[in-house]
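S.K.: Following are the structures in question.
Read-outs: derived from the displayed coordinates by stated rules, not from any lab. Note that the coordinates shown come from a computational prediction; the quantities given were computed from them, not determined experimentally. Cβ atoms are built from the backbone, for glycine too; each structure is taken alone.
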Structure 1
Amino acid sequence: MRFSPEKLAIPDQRMKPFIDTEEIWNLINNTKPDKQRVRDVIAKSLDKQRLTLEETAVLVNSIGTGLADEIKEGAKELKQRVYGNRIVLFAPLYVGNRCINNCKYCGFRSSNADAIRKTLDDNEIIKEVEALEDNGQKRLILVYGEHPDYSPEYIAHTVKLVYGVKKGHGEIRRVNINAAPLDIEGFRTVGESGIGTYQIFQETYHPEAYKWYHLGGKKRDYEWRLTALDRAQEAGIDDVGIGALFGLYDWRFEVLGLVRHTNHLEACYNVGPHTISFPRIKDALSLNLDKKYETGDDDFKKLVAILRLAVPYTGLILTARESPDVRREVLQYGVSQIDGGTKLEIGSYSDSQNEEQNLNREQFKINDARSLADVIDELLTNDYLPSFCTSCYRMGRTGEHFMEFSVPGFIKRFCTPNAILTLSEYICDYAQGETIDKGWKVIEKNIEKLDPAVASGTREKIEKIKAGERDLYF
């Protein structure tokens, strides 16, 4: 559904800047929560209601109330109510690192003379996708620098190319995009290629800090980037992802900025973000930044829990920038998606021979280099349900339809059985050793929690998978 101006609060706020720096800082500086107020906010979130900016500020400012553990426990409980114990898995595929922007924190920046510029050709993309499929990946996010070479037409071409790669039982069923902001026609061109989510991270929501970090290129335009996902919505892409790069500015401001962005999308399009990402600044080639706003582990864990409570229905993405230990803990606080088997060096999924050259093609360093198989094995050991599900896109459960299902928590009716089916495929096609037994035990445990009719249908589909059928879903 596209909204006409008369359906919006007057005046029409679509595609207009929406961050009020003074408003956010006033909330941070003047919200003084007591214990009861914090507990009331947690209770509202557990009722699956999105929090206001002021209520989010209550949680952000809860330092000294002694309720940090209650916030984390609330986030853990909310995740169980909305998402269950499933964790969706994906992998990033960097297509090219050419870039016209000059961002102080990024290895792709135009002034980085040490970076080796590379764009995968079609055959190289196919080899990369085949290597990913050999490991069991079903969901990719394609990543591009911001450069004229990576036009909407080119992005659409690569999406179709990836979808066409089939190797054995391997196939990519969902391609998400992390690329530059586009105009409405550009978004429409990319959207027509059949993408899942279009991600654009604001990096920092503070306008002056944003200006300081972005020294050249189109990305220097704060408002063009801030309103990008409005243009995506106007182009018919109703599945979008937002994010901030923590370590560029005060983490409290960025959390409220993310919630304000969520509120804006809901108010204007009746659709909030499908995902929120919260990567932290990590080492990148020739990185040289002030550590003033470095986000420590304790604050990072807290902000993840706060984001889960603030926006109950939105998927939270935790990346391999974080160490296995941090990922292991933060998974509890509401994360619903992680990457596994990640390689950021361009061309390294299929060819890791020239490590030095590849390292000069990466955007930043990762801290969890475990294989997808190792990540899945640990998830199973810790009683999570790994998922490669993509059924919502085939069944039209996106945008407003996704909101209808996910906000009340009904999405578990689809996500748990579909996660079970995709895990069954993984076990049959790729799992080895003890992982096989662990996987079937986790599957059985989760089937027993389903409604009897759904459980019966799930078992029937599992038998079909064992007999060789694939891509079965509800």
Structure 2
Amino acid sequence: MYNPKSKHAEEFICDEEIRATLAYAKEHKNDAAELEKILQQAETYKGLDYRQVAVLLECDDPQWVTRIHELAAKIKQHIYGNRIVMFAPLYLSNYCVNGCEYCAYHHSNCAIKRKQLSQEEIRQEVTALQDMGHKRLALETGEDPVNCPLEYVLDSIRTIYSVKHKNGAIRRVNVNIAATTVENYTKLKEAGIGTYILFQETYHKPTYERVHPTGPKHNYAYHTEAMDRAMQGGIDDVGIGALLGLYDYQYDTVAMMMHVRHLEETFGVGPHTISVPRIRRASDVDTNEYQGVPDDKFNTLVAILRLAVPYTGLIISTRESKENRAELLRLGISQISGASCTGVGGYVEGEEEEEDTAQFEVSDHRSLDEIVGWLCGAGYIPSFCTACYREGRTGDRFMTLAKAGQICNVCQPNALMTLKEYLMDYASEKTRTAGEKLIEQELSHITNSTIHEKTIANLAAIERGERDFRF
């Protein structure tokens, strides 16, 4: 039976309740009174429950879909303004003992080269990322207790934080590694990670077990309950997500909202981020057997998530094309990767190494400078800010400020100051011109006079060569 406070995966992610919810949604998908009530609630910035999300997902009336999109854009602007957080993945190892059928890293794939970075190679990769201008990384590995044990990951985190090259520094390391124990999550917290990220892939248990036929990841309950153990281990910023296309995307979205509710009711705070990757081509993977999600449905899904979890960061990667990323930014996405390499060692070794070791194909191949220039030209602030993590504004402390509407008082100036750093240290002349113009425009949106004056002073100090200011 469905119990959002249960410790058992199949009770807080309940198949029977999901199916009943999807049936309800089909009956009410174009019910004007029901839809109006849902959108009015969303407009209060208090979010939606999984049943309301299901109704919106099922709606196929163009007029209502347009309203969903318009409201998502309004909510995104109200909470996040024009800020877009930038990050890059760093793949440490592609050794893996799992048999995940959708992933190039599956243990029986002989077509890719297996590789684990040494600590010196990690320093070189981090230096290359710093030379692009990145300040925030998402650490990625396959699951292999022999070739990639937790101690190796912990050593790698220490190495990443230790690299200071020119004006570069990685200020936040988020970690996406396999489900583990409370004890190990405590070690990750002590190592100074930002967000612990783990994708569910699919919440539909029969499909989950089918696409994970071998290896420790086959255990549905252990994987699904990982965020509980992470929070018990002291990690208060967690990131969830589903690999859209493995199973029916409406089922997985409803289940993901159940996961959100479970975390909120059990630990008092929901996920810090939600990722919405779509399945992509990869070595030794037949993507034709999966359902996929068309662009129009995917874009509406992102908009609905922005209505449902207004204060949660929504992430898309370079899996998505330049054109679709532009539309998704408007509809609710608040974090994107830039100049991503999904291979092991690819930032230093280049395209050939990436192709030999990559987890999946990317769609957006632009450099970070091109992406930053594009964002500035479109009126967005590319933010390299990591201040909340470094100031202890995480978990319920972050959400309390966000829901009170106070977090924007620090987010806006922090975003502008980190953009200024990027423009001074890494940008091309074209990007610098667009960025400086944007900063001048956005300064007027800082309404607190004290913060406004301090931001102007800090921007001038950055121009003189000083770095790392934050509120």
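S.K.: For FRET efficiency 1/(1 + (r/R0)^6) of positions 56 and 368 (r between Cβ atoms, R0 = 30 Å, to 0.05), which of 1, 2 scores largest? Please report the intermediate quantities before stating the final value.
M.R.: Numbers: 1: 0.60; 2: 0.30.
Ranking 1, 2 on FRET efficiency 1/(1 + (r/R0)^6) of positions 56 and 368 (r between Cβ atoms, R0 = 30 Å, to 0.05), first place is 1.
S.K.: Let me ask something else about it. Out of 1, 2, which structure matches 4.7 when distance in nm of label points 7 Å out along Cα→Cβ at positions 120 and 448 is calculated? Before the final figure, lay out the partial values.
M.R.: Numbers: 1: 4.2; 2: 4.7.
Label of the originating structure: 2.
S.K.: If we compute distance in nm of label points 7 Å out along Cα→Cβ at positions 152 and 336 for structures 1, 2, which one ends up with the highest value?
M.R.: When distance in nm of label points 7 Å out along Cα→Cβ at positions 152 and 336 is computed for each of 1, 2, structure 2 gives the biggest number.
S.K.: Let me ask something else. Tell me which of 1, 2 gives 0.6 when you compute distance in nm of label points 7 Å out along Cα→Cβ at positions 88 and 176.
M.R.: On the way: 1: 0.6; 2: 1.6.
Here the read-out was taken from 1.
S.K.: Between 1, 2, which one scores greatest on FRET efficiency 1/(1 + (r/R0)^6) of positions 144 and 264 (r between Cβ atoms, R0 = 35 Å, to 0.05)?
M.R.: On the way: 1: 0.85; 2: 0.55.
Once FRET efficiency 1/(1 + (r/R0)^6) of positions 144 and 264 (r between Cβ atoms, R0 = 35 Å, to 0.05) is worked out for each structure, 1 has the highest.
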